[in-house]
Structure P
Amino acid sequence: MFLRLKNLRARSCRQSHSGLRRHGHGFTLVELVAVIVVAGIIFSIGSVLLGNVFSSYSLKREFAHADWQAKVALERMARELRAVRSATAADLAFPSASEIRFVDTDGNNVCFYLNAGQLWRAENTPLQACGSTNPQVLADNITVLTFTYWDNAGATTAVVTDVYYITVAINVVEGSYSSSFRTSVRPRNF
């Protein structure tokens, strides 16, 4: 009886183990390879999407930086142009469309000009060349700086004593971003 019970247990164990193999309670090599391929496709699509998100973030940050820098520089120029002392040759000079030199109401010499893609401010008199005294960079990536001078009737003028309004226009380019800004200023003492 003891021997029969032992054979019965051994037979039942063999049957249960062999039953596991027959019923396939595991993964085949084909199933594992299919899962790896599908996971690879999902991860590659995810990495492309994630790369686009980071690229978009970087581009938006460049836009914000370029906008901020250009707007701050334009505001500073407008504020200082409002304080031009007088519309005389001794207080105002505009030797080119991209340069202006003037004396403000406090007697400070100011010059704005474009040099190598940067907007600069210096402390030069209307009779000096811009950039020789205390130059400071106001903004980077500026491609165009244009000053336009208007008389009281609204026509452009090249005569210093006829200037009534000054329009400042700048273009900024950073990466693939490009934008234009413009403001018109009427100096208080004109």
Structure Q
Amino acid sequence: MTIIPTKIPAVLIVEPRVFGDDRGFFFESFNRQSWHDLTGLKTTFVQDNHSCSSKGVLRGLHYQTQQAQGKLVRVVRGEVYDVAVDVRKSSPTFGQWVECILSAENKRQFWVPEGFAHGFLVLTETAEVLYKTTDYYAPEFEQCIRWDDADLGICWPLEGKPVLSAKDVSGVAFKDAVCFS
């Protein structure tokens, strides 16, 4: 695997080494030793999640203030525009965001560490997203920042209005969000 840095040093793009021939392909989607060696992170994943969404669905921007979750995100069908927002007040990149196109075709993964809000927009007819987390889902600690917050200015590649959950419709402005120290 190759680790590709982003403009926010804590957020990484992971590109696997893919072996393909006329039968199909093979790649390691995760190898703990390679992950540790290449990132220096001693990450332990405790939960795997799988979502399927239709075109135009926008999920996010979500994070947990306690039991904070790091997420290693990948797409196994379709394509998404994936975003990580730094919500750590003490960080030099506080309030900044970085994006990555994840697809079944490019097989890239996106490392969204603890202390970041995460969201994605589905770009294809459907998309299946898999992600590993470093802590368990705890809805009592979940926060949601508005996907269209003007202070963040995320450039979502939208075709019309996104499809949102009730939770995402009621997300708070970034300036009012509960953030990490």
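Quick note: the coordinates plus some simple rules give every number you see, no bench work behind them. These numbers come from a predicted model, not from an experiment. Cβ atoms are built from the backbone, for glycine too; each structure is taken alone.
Each of structures P, Q was scored by volume of the Cα convex hull per residue in Å³; the highest score is held by P. From P, Q, which structure was helix-only ellipticity at 222 nm (-39500 (n - 2.57) for each DSSP H run of 4 or more, over all residues; to 500) = -14500 calculated on? Matching structure: P. Of structures P, Q, which gives 7.4 when distance in nm of label points 7 Å out along Cα→Cβ at positions 46 and 86 is computed from the coordinates? Here the read-out was taken from P. Largest in distance in nm of label points 7 Å out along Cα→Cβ at positions 70 and 102 among the labelled structures P, Q is structure P.
Of the structures labelled P, Q, one was used to calculate mean count of other Cβ atoms within 10 Å over residues 110-117, giving 18.0. Name it. Answer by label: P. Could you tell me which structure in P, Q was used to calculate relative contact order in percent (Cα under 8 Å, 6 or more apart) as 17? Comparing all candidates, it corresponds to P. Starting from the value 2.6: which structure in P, Q was distance in nm of label points 7 Å out along Cα→Cβ at positions 38 and 62 calculated from? Derived from the structure labelled Q.
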